[in-house]
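Scrolling down, you'll hit the structures one after another.
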Structure I
Amino acid sequence: MTIVRLLAVYLRVGILTELQYRANFYVQAFRSVLSLATGLAGLAVVFSHATTLAGWRPHELLAVLGVYLVISGVVRFAIQPAMERLMEDVREGTLDYVLTKPEDSLVLVSVRANAIWRLVDVVLGVAVVGYAVATSGGSLGAYEFAAFVVSLGAAVATIYGFLVILTTLSFWFTRVENILVIFQSMYEAGKWPVDIYPAWLRATLTFLVPVAFAVTVPAGALSGRATPLTLAATVAIAVVMVVAARRFWLVGLRRYSGASA
């Protein structure tokens, strides 16, 4: 069974499960619209006093907000639910049911849980990015579009690898939920380009918590800010993060004793 087929099966199961609680859609839609409104209000306040922010123009910052919503939606739709379930299985010893299946264990734990209503964030984010491009006053070139798509894919891979590494710590520590909460709090900084922050915080959001590669680089690609070197570095970071996550996962599995231990 391929990864695509596995993903399709678990996605269908997730949809059928969520359809039992359709009120969740309206709650999530309200939360997503509220988050977007808050972000737009912040931009309005900034540009009521300035024409640019650290060299970023209004439509470019709007693209940053849109990319933030897209990545946030993808993470909360597919990656975060899977990682939360993994932590619960490790704590309760029920990861045995995954490890005994004839498929790659990391693939299985990565695709078996989702929160379908979180896709509302993705839809709103795509709409915001589209509006930002439409109001930029120029046409989106082939290079900018390709750089955006590549960096966006790399962003998802980077965040996935980073969260797998954090979650794998549950093999050593009973509860690591607080670490994920800290990550989510720092990811909120991604609503703004990392250029506006002090040097120490900019370094933290680039090399410790990869917010810069997750949001700022893809958004900057739309306006031609992503040089070939930046794009290559973004892809390289994503590859390194995914490879490191897999290696760390294999190390963590050796610590797992199962429910029968």
Structure II
Amino acid sequence: MIKIGTSGFSFADWKGTVYPLSIREKDMLTFYEKELGFNVLEVNFTYYTLPSQKSLAAMSQKTSDGFEFVVKSFKGMTHEIWDKKTVTRLDPQEIFKKFKGSLIPLLEDRKLACVLAQFPYGFFPNRENLDYLGRFKEEMTDIPLVMEFRNKAWLKEQTFQFLEKNEIGFCVVDEPKLSQLMPYQPRATSEIGYFRFHGRNSNWFNVPTSVRYDYLYREEELKEFIPDIKDISKKTVKTLVFFNNCHAGSAAKNAAQMARLLIKRQS
């Protein structure tokens, strides 16, 4: 099973490019599924603020049976885990509890595909951080988990062995080919295959986040990924493909393109 979607859906600059100019924000998710034809969504606002059961329940109610969500973990679980004054690890136990509690509506509706934990560039592979990843998995209990690493130092066999042992998915990323960033490496380490396309804006470290993802993949570039997506899908129960190049609607355009290319390759 391969599902394709975008990293977020509610953007002002999608009006007139992806959505009708007159669309109301409350109607965007329905349009995303019914008109654009996507059956999975990566929810990213949960990184900036802990979600409530009410907000995720409302999103679930707007979608059909079979639609699924990936919920990105709150920054207090991945980025803000250090007390910078004392350089000691913080204990986010209460945050984990609240975050898991918010997922109950999606779990009850059988619409939670997995949780995505994306760690920052400054998160390096060492014993303490590996222990934390193990703790993260324990806190999620039986909720499927996928991890994304931004630092290429994680690109080693020990990382994949750790993920496989703990049944954690590996997020395959395509992002600018800069020496510091994680390179593209198609691997499957759990029952979930996961691809995340960030674009190839070479000014990654020198521009605001809003511009960082300003990139539209050409069809020739998308075709290069088809064999790997198909291969990963054969090794997993479910393979999720998300486009995070959301600037000016590029993600929706490329996701639709990728869906057509995969169908064409199958026929």
Review point. One of I, II was used to compute mean count of other Cβ atoms within 10 Å over residues 13-20, and the answer was 16.9. Which one was it?
Key: II
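Given a value of 42 for percent of Cα pairs over 19 Å apart, for residues 53-108 alone, calculated from one of I, II, which structure does it belong to?
Numbers: I: 52; II: 42.
Source structure for this number: II.
Tell me which of I, II gives 8.5 when you compute mean projected area of the Cα convex hull in nm², for residues 77-180 alone.
Source structure: I.
For structures I, II, calculate distance in nm of label points 7 Å out along Cα→Cβ at positions 37 and 197 and state which one comes out highest.
Values: I: 2.8; II: 1.5.
Largest value of distance in nm of label points 7 Å out along Cα→Cβ at positions 37 and 197: I.
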Exercise for review: Assign the value 2.4, calculated as distance in nm of label points 7 Å out along Cα→Cβ at positions 213 and 253, to the correct structure from I, II.
Suggested key: I
Point to revise | Source structure (of I, II) for semi-axes √(5λ) of the Cα gyration tensor in Å, for residues 117-236 alone, computed value 25, 19, 12 | key: II
Check your understanding: Who wins on relative contact order in percent (Cα under 8 Å, 6 or more apart) among I, II, i.e. which is largest?
Key -> I
Exercise for review: Figure out for me which of the structures I, II the number 63, 41, 34 belongs to, where Cα extents along the principal axes in Å was derived from the coordinates.
Suggested key: I
Study note, to complete from the structure: helix-only ellipticity at 222 nm (-39500 (n - 2.57) for each DSSP H run of 4 or more, over all residues; to 500) gets -21500 when computed on, of labels I, II, structure I
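Values in this text are rule-based calculations from the coordinates and carry no lab data. Just so we're clear, the structure is a prediction, and the values are computed from it rather than from any experiment. Cβ atoms are built from the backbone, for glycine too; each structure is taken alone.
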